[in-house]
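Take a look at these structures.
Read-outs: derived from the displayed coordinates by stated rules, not from any lab. These figures come from a predicted structure and were not determined experimentally. Cβ atoms are built from the backbone, for glycine too; each structure is taken alone.
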Structure 1
């Protein structure tokens, strides 16, 4: 090491010096960590022959702090037009759901306690009673998510044996989790039948043998196969399973509790009650998709099967906490009272395209007051259900459209603003789709756009 390099190392700032150059209000531990990381990075750069100043170190520490702060869980305005945006938390909760969570979180409650007898009760009894009334299921069990529900059902009913499934239904859900991987973790061998696009009832019939524990049907809720296709219906599979003395498990994924016949974008999504009427012994679905509630996996089915699953060791490992159960109970209560529009998901989905376009036009007028060198307009668009629900079936919507030569940079400025706004880019234009923006967020949205526009003009 040369003398100049040694001198530069000696001149590296102290942690206290760097802390003094951070924005006030930064948590002390976070600031110390950022300062040490910046100093260590500067030391490595100097040893490699680079020149680093004390100001460079302070600037780098601020970048580390900004990165840590932006990585926190924080609210955003979802202007993507994707109702169940997995990366943004899927279904938002409404006030009654939030009130239920707060009540559960801030007091003791009857999570596993029977008031009448004064003895220990079964977790999820409240949910069980609601689900039975709403769907006609014999029994129900709740776990942390639908992947957990699949894992528990396969391990509890089929562990060490085979499950027959169509090749066209070996789905991959978000985060590269695949049905075959979950089956392997459950100790189950999948016996694949048919082809990607065509699987007939006879394929299942030929595959059943003494090692077969169940027939599995997985609804392709995040993709759609069209063209030269064929599949065995749920009713046919239920009859076959019953004739062979094995259970029929139907994973419907999205969890559409109410048919909503007047909403074309839901075409093809199997309602829960209809799935049970078709003869499934076990039905699995998510709580935070088309149900409109918190993240959860709901298992419905015959009482004997649910009892087996409830006693399985995985049941405890996968069980949800009291706050999730409280939010889920409030969600199901909205359906029981025939008021699902109280749930934010259905409130957002119910707004007409005409209303959204008029709202977009009003917001554009506010944004274009005064001179502007950026083109802003209101246009009809197509939103999406998202969250692995209703693929290729868009919802008519409307958006504020910002035409700029720097679409990526403009979208980034919106994301890094306060509040963060997540938009989408199409044809080199930034679209802020109002299908997923709550009306009460209009003023913050306008403020965020004004800030981003002002930075663009500079």
Structure 2
């Protein structure tokens, strides 16, 4: 189920390799024409535009499709409905709904006793009196999230009932989830964040854990700035974290999927933030660079119904990282990015991409998608990673209408994105007539 915000199609096809033949299910109304033409050169395409789910299911059956997968939240519910019609292993429609709707997911997990933040649901269409009634019950400070969405979009911190009332009455979307703000665990080092994710595989109801993914500190208010594998986590905490994921999988009734679970480390122990019923956006790429684990292929194997057994965490020969630098939350226009060449020359950096051109408009509500610079690389260990990231941040200055922002000064700023440089575009050997059409920067989120 391909979406314009998913992984770049050629990269995805290459990562999957010979594990599976890909049939691309797209809605041509929501995919750029250049992208659609490109995808048609990579394999069969089923266009869902103006088609019913039953008609799409009939076409998938005719093509002999043996599995279905989505790498973004946008298509998980439709993928579940199609899988049900075609008879393919995937989330049931009820499970899919709980995975993409934060209000439903939090209620299910709370009923199962999964430790997480206190929460309050704010449905859409509230008038002022109704919003005030909800806001008066909330403990502050609180985190406000759209009920549906990913990539840290439009997540904010509110400190008063008045602030919350304004937020939850100003949106026409699917409503909001309001959560208790969770404090960081004590004595936590400032160069990495007090939360992590667990990359897991659920196959035929059996859960296996692949990696613990560390995170860099959030950019205000809650914009993700990247991750590293393996995470820095005391060994005595790992069993409790993995048990929390196991209990969450059981509560949500997930049976066949690669999943990405975010967990906050607090003074009171690990607390579940949320579960994504799909591959995480960046960890699979990091893992491919430091281990023999290819989660793109694993996701296809699970989708095809092949039993997948994960007996131990992936063995990593280095610490891999994916770092994203943002403009200040108050910035509205990008003026310049300086120091990219110096940052690219830092030992261990394997790829650096400036994602936006001077003059580009900026809005913190874009969340992770609003990143200015993306840097990938490896370090020999976590001490080396801290030094490498420090050098990168010190080298780059992002100038905006809010003034210059030296990343060194923001290194301790404190919840499925992929960027593709033009130089990385290679054409498949069997499609020599493809003409790449670059209309901007290809971006994806996970």
**Fill in**
Candidates 1, 2; distance in nm of label points 7 Å out along Cα→Cβ at positions 55 and 191 computed = 5.7; producing structure is 2
**Request:** Figure out for me which of the structures 1, 2 the number 83, 58, 55 belongs to, where Cα extents along the principal axes in Å was derived from the coordinates.
**Result:** 1
**Structures 1, 2, by mean count of other Cβ atoms within 10 Å over residues 271-278: label with the highest value** = 2
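Supply the structure label, taken from 1, 2, corresponding to helix-only ellipticity at 222 nm (-39500 (n - 2.57) for each DSSP H run of 4 or more, over all residues; to 500) with the calculated value -8000.
Comparing all candidates, it corresponds to 2.
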**Message:** Taking Rg/Rh (Cα atoms, Kirkwood Rh), for residues 255-334 alone as the criterion, which structure among 1, 2 has the greatest value?
**Reply:** 2
**Prompt:** If Rg/Rh (Cα atoms, Kirkwood Rh), for residues 159-198 alone comes out at 1.14 when worked out from the coordinates, which of 1, 2 was used?
**Reply:** 2
